[in-house]
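Chemist: See the structures that follow.
Just so it is clear, none of the values below were taken in a lab; they were calculated from the coordinates. Since the structure is predicted, the reported quantities are computational estimates derived from the model, not experimental observations. Cβ atoms are built from the backbone, for glycine too; each structure is taken alone.
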Structure 1
């Protein structure tokens with residue numbers, strides 16, 4: 001049985017925005033679970049026995065090599081990917097990165113970079129980045 005395909009998977013991701021109003025994005029590589037070539041945030045699948053918050057902190061260390069401070073839950077989304085026959089419920093958190101992020105999983109992540117919230121790459125994930133970012137912008141008046 002495979003999460004997201006055989007049953008609804010649970011995931012989480014960290015939306016990191018710096019003092020320059022830039023968001024940290026990672027470009028999903030060919031070994032990603034889905035949406036290859038899309039820009040998204042770090043995060044991953046919640047495993048049995050782990051909390052969403054524990055998972056997010058673990059994924060931050062694995063993917064960007066940094067500890068994080070979880071500031072708040074922004075929203076959750078039903079991330080349904082019909083063309084890949086996947087369904088995930090993903091929790092989006094606003095986070096503060098502690099340290100300098102680096103691509104720790106080049107086999108899964110083709111690129112990583114900071115992008116101004118008004119100038120995101122064209123293939124940015126609508127459900128995982130654009131929706132939570134819009135909530136963030138409205139809440140904080142950006």
Structure 2
């Protein structure tokens with residue numbers, strides 16, 4: 001599954017990571033809407049098999065610019081989630097989930113699950129490492 005909303009970006013990259021290992025890209029093409037990567041030096045199916053299905057990451061230095069109101073989900077991990085009205089700290093974003101609907105932010109390793117939607121997340125400030133939320137009644141106790 002590709003998590004980018006700009007799939008043409010893959011064609012402009014020179015290097016990506018699979019785990020902690022950097023690979024130089026020779027080419028990228030699509031099969032059934034999924035990117036297929038050809039890495040330099042990985043020249044046989046046998047050599048490629050251990051990489052099949054693994055996550056491919058773009059180096060931060062090669063990230064494209066974002067439009068106003070867009071965020072890299074990885075930049076939200078570590079942000080404090082605060083109640084918008086009181087300023088009370090709810091927890092820390094530890095991960096996110098792709099669920100088929102809106103992205104869901106995991107707070108404190110899943111203690112609270114918060115849909116990534118504007119009606120709930122009223123201020124997102126990755127620079128200052130905080131997100132202010134108006135959680136619906138019961139959401140905090142529903143998950144925790």
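Chemist: For structures 1, 2, which has the highest computed value of FRET efficiency 1/(1 + (r/R0)^6) of positions 88 and 112 (r between Cβ atoms, R0 = 25 Å, to 0.05)?
Modeler: Ranking 1, 2 on FRET efficiency 1/(1 + (r/R0)^6) of positions 88 and 112 (r between Cβ atoms, R0 = 25 Å, to 0.05), first place is 2.
Chemist: Continuing with this model, one more query. Can you tell which of 1, 2 yields -5000 when helix-only ellipticity at 222 nm (-39500 (n - 2.57) for each DSSP H run of 4 or more, over all residues; to 500) is derived from it?
Modeler: Structure 1 accounts for this read-out.
Chemist: Ok, one more. For which of the structures 1, 2 does the calculation of P(r) over Cα pairs in 10 Å bins from 0, in percent return 12, 46, 37, 6, 0?
Modeler: This figure was derived from 1.
Chemist: Among the shown structures 1, 2, from which was the value 4.3 of distance in nm of label points 7 Å out along Cα→Cβ at positions 40 and 120 calculated?
Modeler: Of the options listed, only 2 reproduces it.
Chemist: With relative contact order in percent (Cα under 8 Å, 6 or more apart) computed per structure, which member of 1, 2 shows the largest figure?
Modeler: Sorting by relative contact order in percent (Cα under 8 Å, 6 or more apart) in descending order puts 1 first.
Chemist: Follow-up. One of 1, 2 was used to calculate FRET efficiency 1/(1 + (r/R0)^6) of positions 32 and 128 (r between Cβ atoms, R0 = 30 Å, to 0.05), giving 1.00; which?
Modeler: The value was obtained from structure 1.
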